[in-house]
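Right after this note come the structures.
Since every read-out is calculated from the coordinates, none of them should be taken as a lab result. Worth saying up front: this structure is predicted, and the values here are computed from it rather than measured.
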Structure 1
Amino acid sequence: MPRVLLIEDHQTVRDGLQLALTRQGHTVDAVATGEQGLAHLHEDACDVVLLDLMLPGMDGFEVCQR
């Protein structure tokens with residue numbers, strides 16, 4: 001199954017998505033900010049990124065550009 005990086009600032013949404021994806025057999029790494037997501041991408045490979053566009057600080061569009 002694909003390894004997913006979930007970048008979502010709302011804890012409830014992040015927890016729900018992580019639970020649902022894990023139940024489907026995916027390995028999920030979840031972080032709360034764009035900065036944490038970029039750092040995670042530099043440290044560890046993933047197959048897909050599930051990215052919230054309306055993040056505080058560095059928004060999802062900037063994460064994509066970097």
Structure 2
Amino acid sequence: PGRPLVAEGPYRYMSHPNYAVVATEIALLPLALHLPWVALIFSILNAGMLAVRIRAEQHALAEIGGQVA
């Protein structure tokens with residue numbers, strides 16, 4: 001609380017770069033193993049989970065006075 005949010009490196013371009021990397025991994029690994037349905041299903045599930053998680057993180061940052069992008 002009270003500290004500024006990180007705005008350097010990949011955070012200059014997106015607020016959650018680590019989630020983007022994980023989402024890419026979740027999609028590409030099953031595709032590399034020729035399992036497109038697994039890639040699709042887990043990508044959809046991951047997108048739903050991230051929607052909830054990012055919303056909760058933004059809400060928590062707003063409560064402690066952090067700057068929400």
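Which of 1, 2 yields 1.10 for Rg/Rh (Cα atoms, Kirkwood Rh), as computed?
Values: 1: 0.95; 2: 1.10.
Corresponding structure: 2.
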Computing helix-only ellipticity at 222 nm (-39500 (n - 2.57) for each DSSP H run of 4 or more, over all residues; to 500) gives -23000 for which of 1, 2? 2
